[in-house]
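Scrolling down, you'll hit the structures one after another.
No value in this document is a laboratory result; all are computed from the given coordinates. Quick caveat, the model's predicted, so the values are computed rather than measured. Cβ atoms are built from the backbone, for glycine too; each structure is taken alone.
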Structure I
């Protein structure tokens, strides 16, 4: 069975998600479409890139990942297919695939003729391409290979004067602040402004309302509060500086 995942910022109040799925199924009735989320913060390419980074390799080899957060739809950005050793990705060339690129990735511009509106390329281009890929069409047949494409680096960490700093990379539904500090680092805590989060083994090790840090499932430290939102408590934003303490 063809497996296609679908990530977007379309929300769930309109017809957008359903219309994309309809176009996929027109071309490939055997496709199995897995919704990741359609509540990505609107137009937030970096948040979407982090979400994609966090789930794509949990799926079986051969899965096609359709990802559309596309504030430049209809403009000069290119529609692309990314082919890796294990997966294929379909979406806009705006940095969305930054965290999945490797030295072995192949990127193809989609130039295969598909009548398209200027505002809904997910329905008119990306969805149909995902359907055709799932039917067995090779990525290279959709258009020319690109050797230059939009890509930004994962924020990571910096070290200056013995101080290690990272930042908040993502804030999840629970208000947990996922940082760029790798969980492989042996640290005692994380500091945000004048608040210190002591490292604990798991969420339950924190007292109710206590700010703590844990090794998260994404391989990064998270700042959390047991039973509450750390983001609300800290007035956190993506990009906020986090300093290693100890």
Structure II
């Protein structure tokens, strides 16, 4: 059995044992089918459909960790799979605020030169009243360029009792002029989702400003993304 298979099997065993009694540990699995994978407004899969999956562990103390994977397309000479590993800590700040600090490693595999794209990011989030979240992401090696990248984001979400959710957000990615054309760009999104038992279906509009398209071309243009997620 591969190392990935051993990890999944171990997590499944942990989840089964935990279900037999009350436990501070939670393990969740999820899988998506999506018409595109956009990261901060920019398609990572050349605007084509892909499949994504995740395994998440959380502890009642607020500690969590996980693995998330997606098919990608960076061109004929690039990697074909993104695997993000992350660890973090979520904590209340009084009765209204919630903090979250997370360390993410963006890993790339398959195809050629996958390791050349890998980089780290530290992400801090502050959520107000459960619906408004501010995000700052910092990397001293963004996109493996040895340059600094800082992402500033603000997002909002509202869920209704019938399982319908409305969400949206905007952000600015300060890329410190690592590419010719712009120092950074603005992105935004607006979407809706509906839960049907274990299935969540979402429809999201994403776009960037002219600087985004100057940096990344048509993959930073506007589009609507349809996705379906199953959790168990």
Structure III
């Protein structure tokens, strides 16, 4: 999808959300994301039924990944489990892409990470899906675990895709490599043994709509522009008109 068409798409989703969903006044307000304008559970829908073929395929996929994962893949997944910020894309932009060197981008990242929780936490509570290792004791997760049933959707994956969409707004010429890294970051939740493939699909779908919501907010536009100028200047890239 071309950049200008992508903008139209996400803005249209935002407008649809604003026009169609009533404000309940009960949701926690995000820094950029306004959940009162969006019923997130209408976007992602429920997880696969416990006795369905899709649910069985989900669990089989987790087993398949566990059986084939290498020590290198495990190490990368564990590292990704511990990092939830836009600097997971240092593998795309270079080792100098750090929070210390990009303070405006870091501030933007911090707020997006907080908004990810505002978007995903209510869904996790509503759907209360058991994690793979909670459902099948033969699995061996290698990342942080929990006793809470909160697998659907994946917060890590949602955050990764929100960071990716934000970064693409700043660096559209690196769109493909950014999205590949976001997909890898999401897949690493399966390598960790803590999520199913359908958790990740739901997170990616939700990310586009949440991002459209955020993109319509003047404060987000302002902070995005500041971070864009910072990144492009420090990476010696021409400014975007």
Looking at distance in nm of label points 7 Å out along Cα→Cβ at positions 34 and 106, point out which structure of I, II, III has the largest value.
III
Ranked by mean count of other Cβ atoms within 10 Å over residues 122-129, which of I, II, III sits at the highest value?
I
